[in-house]
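Derivation of every value follows stated rules applied to the coordinates shown; laboratory data play no part. Remember, it's a predicted structure, so these values are computed and weren't measured experimentally. Cβ atoms are built from the backbone, for glycine too; each structure is taken alone.
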Structure P
């Protein structure tokens, strides 16, 4: 292929490459960097002491604790669900496999607010199970169980969608070989399957954690947004902003922004470790190739 033909690719020319890179940098600066800079500058505008005082307010501390509590429940449950769903979809062939994949992705196609309203119609006082729950003195809506259920729903696909493509690409050869050697299902999962997808699994868990902490729509419907009782961090930020406590709202927002930044750092570390692993495997395979 001639050099002229190769230059016909989009972005191959120096001018096009410069324009594209500049456009990406400008959009990133205005859409990502500028809002983050405003959040931290407004939070620190009155000094470190005022920032710390904003974070240790009773309502804000309760919101932080409730958010962490929700994440501690949702992340392990969704990790387990993601592993089970990926194992089922990628290691077995059965009727309805495509439908199961679609159901796993369903929370991504439904608005979180719609999901919250659906839970309200099922578990609310006037909902399908409301009279029975009220008779049994079980409160789900406008309480912590409702927050956990809504958060579980909106974050269910995050782990599964990260490991399913990888497990599909890896195939079933290693698991089938382990079966012929007499390994049990649990041992195959622990020693063969999970080590091969560990980086994708960690990244999926990090995304799930970030989404749990930042979820607003579904939680705002099922929690009732009761100050100091059912307010998570996003809801607490809204309450503070509505009360014209702008500095305190931005201070609370830095916690969620920090979680997002930490997730990006975890992503970069995982990508580098995964790249190093693939390079090492490629070098090992090259050394094992027999010479003619």
Structure Q
């Protein structure tokens, strides 16, 4: 089997730690760092277990300036702005990755999904298979051949052949599916009257959104509740459906670094030690961090 390129959707695991760990954990300045500690544990488990050589950690930097906001201003408008306490922790998580020698992907106009998709294309061109570490269903659209998606903390792992069993449509239909039935997480409404089941039925019959829109006249004759009304709405909202597909499609041209940019580099022991002290990492976590970086552990005296 081809060697894996590990592509980590960092934000989802930072958010999980933010919501699940006690915020009483603070750094030397009194700021909460519970999300950083949770993310560090996740990262250490990955590094100790897999020992990846080709890897990148993708972060969402385009919180409100992504190109999708220009296409559709309501995109993700249902989300509250990240509080300063969380923004600071994201910065610490990026710094921790850099100190460990892990490539960090972030862009002011592209989301983590786009950076992962772009890196995956670069890896494939170099003969690697993708191992996307995320629970986000949007990223399943990237899977082909031997690629896999892995929600590591939940121990759920699937390839392109398992996508339909999880979501009711094939991997290459995910973007069309979300365009039709909507994605509440990203504030994409979809086409009124089309839910998850009807979207799956339509794509099973027509194969793609393009084929569906080209053959709308066939829709009223399908064995589908409200088929005539669905056909009418698709005629009325054709442009919206195509716009929503632009929003739900992962952009795979967001970056073009050489493959060397997706490999582990020399860790920075001084930076790692400084972060561990500021973040008040315990002696065991400090030893694990330095071991994962391939460095001798320094004096573990707390800050």
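If you rank structures P, Q by mean projected area of the Cα convex hull in nm², for residues 19-114 alone, which sits at the top with the largest value?
Working: P: 11.3; Q: 7.3.
Once mean projected area of the Cα convex hull in nm², for residues 19-114 alone is worked out for each structure, P has the highest.
Among the shown structures P, Q, from which was the value 2.3 of distance in nm of label points 7 Å out along Cα→Cβ at positions 91 and 211 calculated? Intermediate results must be reported in sequence, preceding the final value.
Numbers: P: 2.3; Q: 5.1.
It must be structure P, since only it matches.
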Inset, instruction - Output the label of whichever structure in P, Q has the greatest value of FRET efficiency 1/(1 + (r/R0)^6) of positions 51 and 147 (r between Cβ atoms, R0 = 30 Å, to 0.05). - result: Q
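Have a look at P, Q and say which one yields 52 for percent of Cα pairs over 16 Å apart, for residues 35-74 alone, as calculated. Don't skip to the answer; put the middle values down first.
Details: P: 52; Q: 57.
Structure of origin is P.
Of the structures labelled P, Q, one was used to calculate helix-only ellipticity at 222 nm (-39500 (n - 2.57) for each DSSP H run of 4 or more, over all residues; to 500), giving -24000. Name it. The partial results should precede the final answer.
Details: P: -24000; Q: -13000.
Answer for the origin of the read-out: P.
Looking at relative contact order in percent (Cα under 8 Å, 6 or more apart), point out which structure of P, Q has the largest value. Spell out each step's value before the answer.
Working: P: 28; Q: 23.
Largest calculated value belongs to P.
Could you figure out which one of P, Q the value 1.03 for Rg/Rh (Cα atoms, Kirkwood Rh) was computed from? Let's see the in-between values first.
Numbers: P: 1.06; Q: 1.03.
Attributed to the structure labelled Q.
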